[in-house]
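Undergrad: Structures incoming, each one as structure tokens.
No value in this document is a laboratory result; all are computed from the given coordinates. As the structure is a prediction and not an experimental result, all values here were calculated from the model. Cβ atoms are built from the backbone, for glycine too; each structure is taken alone.
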Structure 1
Amino acid sequence: MAPITLADGTEMPALGQGTWHMGERGSDRRREAAALRLGLDLGMTLIDTAEMYAEGGAEEVVAEAIAGRRSDVFLVSKVYPHNAGGRKLEAALERSLERLRTDALDLYLLHWRGSVPLEDTVEAMERMRGLGKIRRWGVSNLDVDDLEELGPALADCATDQVLYNLEHRGVEFDLLSFCRGRRMPVMAYSPVGQGGALLRHPALQGVARRLGATPAQVAIAWTLRQGGVIGIPKAADEAHVRLNAAAGELRLAPEDLAALDAAFPPPRRKRSLAML
């Protein structure tokens, strides 16, 4: 699979690892960290986490997983909207860095838009970048109008992380092309959906049978079928990690894509940005 290139020339894998719901139970943390380490071994060296996930617990799991391997990892975390400005952002970042046991993030994202003005968030992000505590910044769950509000700062926004899967294709109407035109990759969270309903859909299962793959692998491969999109599925056990990694090499034929389009039609009009 071809890597994704950021506007600053940095390359990263198109398939990374998510950590939502990790760190919620202490008894699971060792297994979760082992799964992340295996993912690194298999080339999924982008790890996405957030201060929100288990209120920092996921970041602690990530720290265990990347111990001694920090230089191999493209590390992403996210700040709560209520912490996304001024000294609050700096303090939140310091807490994340401490939990992650690192001195800098490769990418720091605004988790979603709140009451803090975007210009204040940008100012704080740029100040942290100037101090070397983050290497770049980006956003999550922002639509085209929000991105346009960034004005000239949009040129420094590294990515927009959004909900994108077969069930939620609204970003295809305008957001994907908007970001692609600015060399800003989109990070797709929950590429296999939530709750398992997507994976039980007959159309997805039919394509999976034809390809000798699992429905989740097909869903991930579909998300990655076009350039400029990074998938960050979560896997908390090693068998699941291996399946996710193999999905990066799965290629969907035109007839597969047509079958999925028929079952999950692309958007014909602008829709509100879907979020989880």
Structure 2
Amino acid sequence: MHKLILFIKSYRPDFNNTENLLKSIQKYNCDNIPVYLSVNDIDYDYFKENLKYPTAKILRDSEIFEYPPDDGWRYQQIIKSNLYRLNICENYLCIDSDSEFIRNFYYSDFMYNESTPYTIMHESKGFLETMENIGIDSENIFFKEALRITRPFFGNTGKEWDYGPSPYLWNCNVWRHFNEVFLKNQNISFIDFFNKIDKKTPPSECVIYGEYLLKTKLIDILPIEGLFKVYHYQKQFKLEKKFHNLEKLKKNYIGIIFQSNWSNRRKKWYKFL
């Protein structure tokens, strides 16, 4: 069993982004951390036939969890959260296909020691300040809304932690314990739990993981900030564009994500490097 893997969830419309991500992994993965890619079942053959980076082991989503793929954002969250069922790794970095590494990375970027991963867990003050500067209410930002609805299920109190942004660094035993102990004791399924949260706000898999870890402390919690620079909104990108360049970003981040769906996002990014 691997100590750590890089886990990518994708599907055919994101094929080009996935290839770009894998290209960056091939370039910067100095410790040769194993790479696994899970795709919608109907896209499996397409990826197998067309992917140029054979170092990534390709899985069908159904190998991880059986769930209707037409349920959009919920579907991909459920696949990501249930990777532990395959027993292929102890920890994993869960990466979206629109991500890209920008410098060399090593096991030590993710693991405190042989058995303990770092935990993405912080107050996100810089990001919240930026949100205010682009006209978004930082008191009702997406991760806080998800946390406020999720937290009562675990009885946690205290600061409103941000357990993101993507990519997420997760320990399989935390997800296993959540499913096989916490949910089992309540006699509800993973989907039932999602639905309880969804009655009030969209669920967040990273909030569920973080709050459950905070409740159980199944592993030592060694907090870090996000590993990638993430542009959640086009307004955010425009605000920060004039201050940043790739060499500066490399000092603090190992990758970058343009999360919003505006067109030619990478073209716009490289234009000002």
Structure 3
Amino acid sequence: MPVRAEHDRAVLAALLRHDPVLYAYQLGDLDDFFWPYTSWFRRDDQVALLYHGVDEPVLIALAPPARRDVLAALLTDLAPVLPARLYAHLSPGLAQVLRRWYRIPAGGAHHRMALTDLGRLARVAPAGEPLGSADLPALRALYADAYPGNWFDARMLDTGQYVGIRRDGVLVAVAGVHVWSPTYGVAALGNVTTRPAVRGQGLAGAAVAALCARMRPHVGQIVLNVQADNHRAVRLYERLGFTRAADFGEYRLTRLGLPSALTPR
């Protein structure tokens, strides 16, 4: 089957539900909240997603090892019509497929982790309160201090799935989501951080525990992405009951012949 655009959410959901951990982000993007900002491409049983709800489009192309050849063929057909600049999440080996069209700096190795051990999670005392749109200035100030350059979409506050901890009225720690979809049963944690002055006190873990407790009645899978070399974060998530489920790379792609990509936001 040649690559083609796929517009049927039911078809996409059936394909992606074969591995809801690996495809959690794609499943979440089927939700009405994200769907208008997505383009989907399919070859046989493999799917690539282009999310264009942010300034820099994001390509997600993930597959289990046995099906990466099919996804590689899809990317080969798709590459000539992709944007000149984009950010990509790619399963191991797939970045090489795109080098014919794109300049691809060395990528950052990442782990996909999934919440699997509720006993460990239960041993961490939750803390924090839900954040909303009124908290956006305080949240931006926190990220400027503790997590500069992070990817944060302010629309995600509308999901109600951000939890913050305050000290003396100042927001000092937060846990949030990149994906939230009760409809498709998935959530992806993101934008978790603590102010440098109060790190090492367990605040991030407490906020994540509170957020997971808030989400668990509504979704079957809670996942996250973490840089493979961020050992402190990996240990934190393991302590909270997350286990490593898959590996992938994140890359900033620039079409050959164009100036080098801008510094990451």
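Undergrad: Give the label, chosen from 1, 2, 3, of the structure having the highest value of distance in nm of label points 7 Å out along Cα→Cβ at positions 66 and 114. Each step should come with its number before you reach the end.
TA: Numbers: 1: 2.3; 2: 3.9; 3: 1.6.
That would be structure 2.
Undergrad: Where does the value 16.9 come from, among 1, 2, 3, when mean count of other Cβ atoms within 10 Å over residues 178-185 is the thing being computed?
TA: Answer for the origin of the read-out: 1.
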